[in-house]
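These are the structures, in structure tokens.
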Structure P
């Protein structure tokens with residue numbers, strides 16, 4: 001079984017990448033999120049999953065261990081195969097997907113191409129207790145949000161109906177010094193909806 005492949009990116013499409021390693025070109029299916037971080041002619045590491053079915057063998061590649069873990073969790077849900085899981089991962093970042101699952105935000109999940117309301121609800125039901133909202137964001141970082149624009153953005157998102165934890169996670173994920181309140185809100189809404 002492969003864990004990861006490191007090599008030269010020789011070709012990228014919206015859903016595949018070819019990495020040359022040891023004189024062999026490995027073609028793998030990737031999410032749009034993973035594809036956005038790759039550049040032809042540069043070295044890259046992709047964490048991989050080998051799927052062998054009666055229809056053949058497919059190799060799937062992921063830009064991070066977290067994305068691969070989400071892929072495996074999604075494929076563990078009845079009715080979601082590897083292709084469907086990659087499509088879901090391409091619809092929003094791994095952090096946004098985790099946050100939306102943890103928050104029970106079925107509307108954001110069903111906005112992803114190929115995910116209906118029932119599938120979104122099933123994903124939430126099966127994974128809500130298995131994922132952490134934006135695990136890359138430490139609680140201390142969230143509490144360390146500066147007063148002013150960042151706090152105003154959190155308050156505005158809560159007023160719009162978002163849970164306080166989800167609002168703080170989103171603001172912490174997008175906040176940069178000097179951003180206006182409206183810009184933070186705009187970016188945080190995009191983060192939570194995966195846009």
Structure Q
């Protein structure tokens with residue numbers, strides 16, 4: 001994919017996707033458009049704009065998708081009684097096709113030839129993002145950095161940030177035992193010995 005000109009990146013503003021912005025700019029010498037989906041994660045949304053601007057991104061999309069997420073994804077999921085293994089609500093999973101849909105719409109609006117995401121190789125999110133995108137635009141290029149780069153640890157990502165002056169919170173020392181993914185429906189917690197979701201009340 002050496003002919004990549006413009007990429008729309010699903011951008012959270014976190015460590016991984018902030019590194020991806022700079023990595024795409026350097027590895028592919030391309031323009032990067034960021035897209036942050038507001039699906040109810042709250043205060044995480046607006047700081048993503050400042051981070052993208054600091055990385056030199058000129059086109060920044062932050063879209064409020066909460067109503068569409070609830071109406072067209074969450075409610076149909078509940079009507080279908082879609083609960084994994086009888087207890088796990090798919091609040092994070094069900095948002096991925098919506099994000100993929102908007103990635104393609106933005107690619108069409110901006111003339112981008114490629115989309116990108118920060119899903120790692122150990123989960124199903126790559127499949128959710130990419131099959132959703134291919135269903136809507138079969139010829140779209142997809143860059144999944146976690147399948148290409150050698151930045152395979154948090155320490156390597158942090159070193160990359162320091163080397164490239166990427167503005168992320170530099171937390172050294174004891175690592176949090178879990179990560180969180182919040183949205184309008186629930187919060188997913190994931191970690192070494194922990195993998196569950198909690199419904200928001």
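Each of structures P, Q was scored by distance in nm of label points 7 Å out along Cα→Cβ at positions 65 and 185; the highest score is held by P.
Matching task: 15 is the computed value of relative contact order in percent (Cα under 8 Å, 6 or more apart). Pick the structure from P, Q. It traces back to P.
In this comparison of P, Q, the computed figure -13500 for helix-only ellipticity at 222 nm (-39500 (n - 2.57) for each DSSP H run of 4 or more, over all residues; to 500) is attributed to P. Using the calculated result 23.0 for mean count of other Cβ atoms within 10 Å over residues 17-24, pick out the matching structure from P, Q. The value was obtained from structure Q.
For the read-out distance in nm of label points 7 Å out along Cα→Cβ at positions 97 and 113, a value of 3.0 was computed from one structure; give its label from P, Q. The structure behind it is Q.
Could you figure out which one of P, Q the value 19, 16, 9 for semi-axes √(5λ) of the Cα gyration tensor in Å, for residues 89-152 alone was computed from? It was calculated from structure Q.
No lab work stands behind these numbers, since they all come straight from the coordinates. Since the structure is predicted, the reported quantities are computational estimates derived from the model, not experimental observations. Cβ atoms are built from the backbone, for glycine too; each structure is taken alone.
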